[in-house]
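Rule-based calculations on the coordinates, nothing more; no lab input. Just so it is clear, the structure is predicted and the values come from calculations on it, not from any experiment. Cβ atoms are built from the backbone, for glycine too; each structure is taken alone.
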Structure P
Amino acid sequence: MPSMPRFSDTDTARFQVTQAFRVQSYDVGATGFANDAAYQRWWATLREALITQALPGLPGAPMLVTTRAHYWHPLRVSDAFTGHIWLSSLGKARWTMQIKLVAGDRAIATATHIGHFLDPETLDPHPLPDTILQHYWETQGQQ
């Protein structure tokens, strides 16, 4: 089993969103545990909330190209947990987000999402305005 990745401290990370979830009956498979499709849906909900809140009026559409996930502990129907997502890197047209699902002080799953901003018409990478990049890097303390 791989060791748990060390993400940046979500308490001090900028450009982050936290949201509470509860496992529903349609989230579990025959094993009685939450299935992979449920995790993908929770991560998409967090990703959309982060983009909407941290990067409003974004020119272009965010496109997920890579997901790396580690499942640490299973979830069952009615389990409550919290999802944390934060922007760990932002480039001219590429982004990286870190996600952690936790129940109490126990990590349930962690994931890294990497994507691009695409022009919805041409589907080519769409560069972000310099003002958005400058704001991101200023809040990260890395001018």
Structure Q
Amino acid sequence: MLAGLIAQARRRTICSEPPGAQHWANATGLAKNPLLAWWRSAQAPVWSHRIHRPALVWDETGGVWEETLAALRNSDGATVRVAAPAEDVLRARLHDELAVSPRTLRACPRAFNERRWRPGTLEPIADARWRASNGYLDVLDAIG
């Protein structure tokens, strides 16, 4: 199952996580379930070249969308999915993602260097660097 999660954070490239995402995933049990979470900025559409026709379950203005939850409980999720974007809209979205990617990539080495000699593990910082670079390459591949 695929989950598109919205983060109230600055725009970031696909594959990257907002601060606290790993803690949230562990606390909710998401990390132990067969779900693939794609974190999306609240400042961008949830759909992408990876997330096709998502069903909105929650948003920051309306909260929980009970209609979507009811449809999912009744195995009728297709009725609440958003329409697929037109090809030109998807292409424009990919170019927007590509424009955001360098900023996310540049932030990763700074965060790594700030934590490099402090106590604790560097794994979360190194994982963020990998996610940012993977997201950038993923968007490049999608653009072709």
* Structure fact -> Comparing P, Q on relative contact order in percent (Cα under 8 Å, 6 or more apart), the highest sits with Q
* When mean count of other Cβ atoms within 10 Å over residues 60-67 is computed for each of P, Q, the largest belongs to -> P
* Which of P, Q yields 0.35 [FRET efficiency 1/(1 + (r/R0)^6) of positions 20 and 76 (r between Cβ atoms, R0 = 30 Å, to 0.05), calculated] -> Q
* Asked: P, Q: which one has helix-only ellipticity at 222 nm (-39500 (n - 2.57) for each DSSP H run of 4 or more, over all residues; to 500), as calculated, at -15500?
  -> Q
* Asked: If you work out mean count of other Cβ atoms within 10 Å over residues 68-75 for P, Q, which one comes out largest?
  -> P
